[in-house]
Structure 1
Amino acid sequence: MMKPVFSLLITAFLLNACGPSANDLPTRVLHPHEELPAGVDEKDYTSVFLAGTIDMGAAEDWQKQAAELLQARDGNWLIYNPRQEEWHPEREGEMDYQVNWELDHLQRADFILMNFLPGSQSPITLLELGLFAGSRKLRVICPASFYRYDNVRITCQRYAVPMYETLKEAVESL
């Protein structure tokens, strides 16, 4: 029979020698103009696109809170965050790049968290709701005070898209 200390040493050696298991991967956040490190495979993660109010960077950074909530959960999370720290729409080709990056990653994502903030019009988010309502990937947060709440509510009902009161509830649904 192996002694417990010796058994623990062998286990620790094997874990270190083999690297982290697929269940121990760090949560990763990917923004436009960023790449995953070499050797990191997206297939090892559950991917979540953070769609919702940004208002050209003026809106609350709810994406940061969403990333923190996901990081606190079990699982291997890859978060696609379209919010850029340094957004320069006047750069040649930047708007095309941003829109295409978002569309590509919305399609690639396993889930889409869509957050409509009160006081915003969020036209791009409304467009994305229409594009992905039938995808079965959406989880929507929309307060009754959002100016197009009924449009969002009715669309979500029609396509069986779950709606949540809070970001925390939506993240817990994943």
Structure 2
Amino acid sequence: MNSEADEKTGIQPDEADLLYQRLNREAEATGYHLNPDQEFTLELVRSLLINQQRFGYPACPCRLASGKKDDDLDIVCPCDYRDQDLNDYSTCYCSLYVSDQVLKGQKIAGSIPERRPVRKEPKMQESQAGQNNLSSLPLPVWRCKVCGYLCARENPPGVCPICQAQQERFEKFI
């Protein structure tokens, strides 16, 4: 591999390799798998690095990011749709993450429909009855929007212990 940075992006060749290795270690440690087509997967990793440079966050390389992190939190890799896509289609939208069946060659990763809403819907307001029943809880409950992990504490964790999503990927659940 050439040791010079890509002229268009400035990304060093080893930068993508290092990120690939880190993502692969993290995925395997948490029960996920990267796409076994290493050349394809490295291109996705390079695209994540490009989006990191462009926007300041690793937006999914197969989706159109707005450039506003708050609007794009649902598509910061790993995206909020990964687990449901893996369950339903054995691959996430961009095929960076794949199921055991795809990893073992028992299934082929194909294209899947987009789950991301065309327009973000406003968050639903809790009903008054729900607020009354839950007001006695001593701590708020936080939910990771990527994997669904729940924790009761004053603030969300800095990093999800299950999927490694960053703190801003948590929402107040209760």
Structure 3
Amino acid sequence: MRIWSEQKGRSMIEMLGVLAIIGVLSTGGIAGYTKAMASYRAKKLADQVQLVVSNYITFTETSNNRNEMFNEKVINHILLPPEMINEKGECVHALHGRCQISRNSDGSDDFVVRFGDLDRDICVYLLTLPYNGYTKLMTVNKVGENTVLSSGWGTRFTGVVTTSEAAKYCVDEQNAVRWHF
């Protein structure tokens, strides 16, 4: 009778060990990917705000008629980048929330940029951007999903806002940040 002393293949314990290692590594990878995507979206949102403001400044410097900038065609074709306009013609920011570009509702000539449907971390991030010192006024308030984005004034800021200051006024979800220029 012959006895085989050579083993071929892997044992079940070895396979379970390999699967456990792969599981741990993939969990860490998914967490890192999620964090990187959140950071990317926050920066993309900040870039969108900056682009709208830059387009506004360029338009006002080259146009003789400031009232033209409140025309819907000017807003949708000059001030807003194409990726911020959805198929219904509505303004949507990088986090798929609502945004609005308009004249101030109080009748003044303030150019107002509103970004809504923001969570607390993004709200704090936007309120503490370095170019916020150039605005006349910034506000933050909680805006419900079915509420008009321009409703409510919330907390007002002028000048640069610190992170601790912003954290006090940004709630867990449904924040709206408004810049007046």
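For the read-out relative contact order in percent (Cα under 8 Å, 6 or more apart), a value of 22 was computed from one structure; give its label from 1, 2, 3.
Values: 1: 22; 2: 15; 3: 18.
The structure behind it is 1.
Using Cα Rg over 2.2 N^0.38 Å, single out the structure from 1, 2, 3 with the greatest value. Intermediate results must be reported in sequence, preceding the final value.
On the way: 1: 1.25; 2: 1.15; 3: 1.56.
Across 1, 2, 3, Cα Rg over 2.2 N^0.38 Å peaks for 3.
Coordinate-derived values only; no laboratory data. These figures come from a predicted structure and were not determined experimentally.
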